[in-house]
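In the part that follows, the structures are each spelled out as structure tokens.
The numbers here are math on the coordinates, done by the rules we state, and not lab data. Only a predicted model underlies this, so the values are computations on that prediction, with no experimental measurement involved. Cβ atoms are built from the backbone, for glycine too; each structure is taken alone.
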Structure I
Amino acid sequence: MQIAKKYNNIACIILAAGRGTRMKSSLPKVLHRISGRTMLEYVLELVRPFSFKPTIVVVGYKGKDVARFAKGVKIVTQKRLLGSGNAVLSAKDALKKFRGDVVILYGDTPFIRQQTLKGLIEQHKSKDAACTVLTTRLKDPTGYGRILRDDRGDIVRIVEENELLPNDKVINEINIGAYCFNAENLFEALKGVKTDNKKKEYYLTDIIALLRKKNLKIESIYTDNEEEALGINSREELSRAERIMRDRALKKFLEEGVTIIDPSNTYIDISCAIGKDTVVKPFTIIEENVKIGSNCIIGPFARIRPRTKLSDRVEIGNFVELVRSVISSGTKIKHHSYIGDAIIGKNVNIGAGTITANYDGKKKNKTVIKDSAFIGSGTIFIAPLTVGKRAITGAGSVLTKKTVVPDNSVVVGVPARILRKK
């Protein structure tokens, strides 16, 4: 990509070591999910087009669990959780021979946009700065570190919330937590960071005052998008992030020609693909990596789970759940059914109450239903099995495993037997 070529002499450090005590969870903070993906995955997706070399993820609390979500990057462990400054210092050995600039991001700030990060880097490069900081202004800056400037508007230092003096609390320009540093200046300044603060930690933000004392240039860029500032430290903030991501997803699909009858009561993961003129009715949940064709009707009260693909003109009705299934064009599944691990052909009618019993206690098995079959209400399929073209199952039939229903036949009963061939 063009971005990768332009910024090939920049490293990146993503801080993902913290436990996140305010989350009140045994799960590392950066592994909490927003719209189906972890916070860390959003940050990794942000930096991927830039091809930073190296990209380093600093882990700490339950580091092995975090590392599983950070494929293709270098993992560094912060041995003791002594703050953000110490976390960056943990990455120093991984950058021993590196000469250039270092982007530093937090794993719990998933809403920074690529154009904003690009602007941060360009400002840093064009001004030949020692450090460039991303800032914004909030009506209520509570919980964020503040940007302190002198009379000329230059940044003097960044002060964390719990270290603010009473007069400083009125400042509403905040530090989002995205930086670009000259690597040499960064690691030299880290030597001077102390733990003389209320948390007894090494604050990365203390570097700003140290660079200022050396008369090194400190720059900033400003974003007016408050969402980018959202760092997630509590369950309440996690819920807010979920709402933001859901709204982004719904807006994306509406702009692409999808009709969403009631957005406030619809959940669609942003990773999905949905064709134009598809209608999504209220109280529908469409989870990650689902693909839906054009002119489909989904819902109300439908749940479509990951790895499901619907072709054009499919109808999925109320209280239908689909997972890991392929549904071909023109097929209708309109009432109270569970379809898992199935391959369903074209123009099939699935009657109310149909269930694919796909799990035998050891593995998930496939159900194959071929074109133009007619499945009677309450049919139960005990996979693996195959239903032929234009076959019919009687209402309440139970098809046992390894059954093969021939084309054009009718099966009924428990267990189902061939009644006749059409």
Structure II
Amino acid sequence: MRRLLAALMIVVAVLVIAVYALNVRDESPRGPATSVAASTEVVRRGEYLARAGDCIACHTARGGAAFAGGRPIETPFGVVYGSNLTPDERTGIGTWTPDDFWRALHNGRSRDGRLLYPAFPYPNFTNVTRADSDALFAYLRTLPAVAQPNTPHALRFPYDNVVALAAWRALFFRPGVYAPDGSQSAEWNRGAYLARGLGHCDACHAERNVFGAVSHTLELGGGLIPLQNWYAPPLTSAAGAGVADWDTMHVVALLRTGVSPRGSAMGPMAEVVYQSTQYLTDEDARAIAVFLKSLPQVAPAAAGATASIDAGVMTRGAKLYEDHCAECHGKEGEGAYPAYPALAGNRTATADPPANAIRAVVSGGYAPSTAGNPRPYGMPPFVYALREDDIAAVLTYVRASFGNRARPVTTFDVQRYR
């Protein structure tokens, strides 16, 4: 028994030392500190990078001052709140230095050395170069200072414990800077840098393990966005959101306008386009498109049989479609581009899980309003017009018609994802 206890104590000691070594050691930037020449050009570049990273989305409360923090971000572990990034000296980053800001992005540490929770996506931002970090900081320093104290996180035990956070970092985080792939073009590397770094695409388009860490076993392989019940489809499959067979300019159009001949943005992606990617330069949007088109594609699963679908459900779904959907989406699901997307061959309509199709019917929605599509057409919510079994029936009809072959939607699916 004593030997067993001694062995356990040794294991615990080794784990504590490992956690300490990975989290408590000095992680200050190496080399001499660099100063930021806050020229107009640098500030303008920082503003562009802040939009590319969609920083405003998490650091602005609904109805609040831009970048002043306070927005609640719900996670499976509790609620975290975006921090104040304005240059207020008491409640914001007014006393920070470029080195402090770099350490937050690169190492996930606040100015006082406190470990930051990875809801702030420093596992992605660690790829950001020092020059881009300094430009971002220079831009944030030009914002109006807003005196708004940061709201304490409301995380459940044990996730509110710094030891648990330190252990998470020891397991799932290593700081580093993006290393260009010499076998790829400069354009591809620029796209990869933006998508993997500031764009943090895998924050949504990747599965997470039980500890909330992104799985990189399959880059951008898709995942259900926690607590939102929107599915970020895999960018590695033609049956998901893969764009390997798209014309490059169609990918660019989707990123910059929210609509393209091959698809349109809704839900969380519409917000990303509205607040972030519509502001990308043509060159950067094209670079991201080139990178996404290069992702290895996984063969889609064999189409499910539709012969077993209940005939009564199909009849009912057809009538509901005629009454509520055909006027916009066409009798044969052909749609009317760019106003109304086609449902024939529509990957959102046929995806598994059917989360996004259900959310679209229940809540409706719009493509984002962008410079290239300033007055988008929208879809009304049907939550009050259709019962759950109606929604299941009409989606089952769509998923088994117009050449589509996908499994039926059940009432349980609607209850789960609505």
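Could you figure out which one of I, II the value 1.7 for distance in nm of label points 7 Å out along Cα→Cβ at positions 50 and 98 was computed from? Label of the source structure: II. Computing helix-only ellipticity at 222 nm (-39500 (n - 2.57) for each DSSP H run of 4 or more, over all residues; to 500) across structures I, II gives -5000 for structure I.
For Kirkwood radius over Cα pairs in Å, for residues 298-369 alone, find whichever of I, II sits highest and give me its label. Please list the in-between numbers first.
Details: I: 11.9; II: 13.9.
With respect to Kirkwood radius over Cα pairs in Å, for residues 298-369 alone, the highest-scoring structure among I, II is II.
Source structure of the calculated read-out (relative contact order in percent (Cα under 8 Å, 6 or more apart), 13) within I, II: II. Among the shown structures I, II, from which was the value 26, 16, 6 of semi-axes √(5λ) of the Cα gyration tensor in Å, for residues 362-409 alone calculated? It traces back to II.
Which of I, II yields 27.4, 92 for Rg and Dmax of the Cα atoms in Å, as computed? Spell out each step's value before the answer.
Details: I: 27.4, 92; II: 23.7, 77.
Checking each candidate, the match is I.
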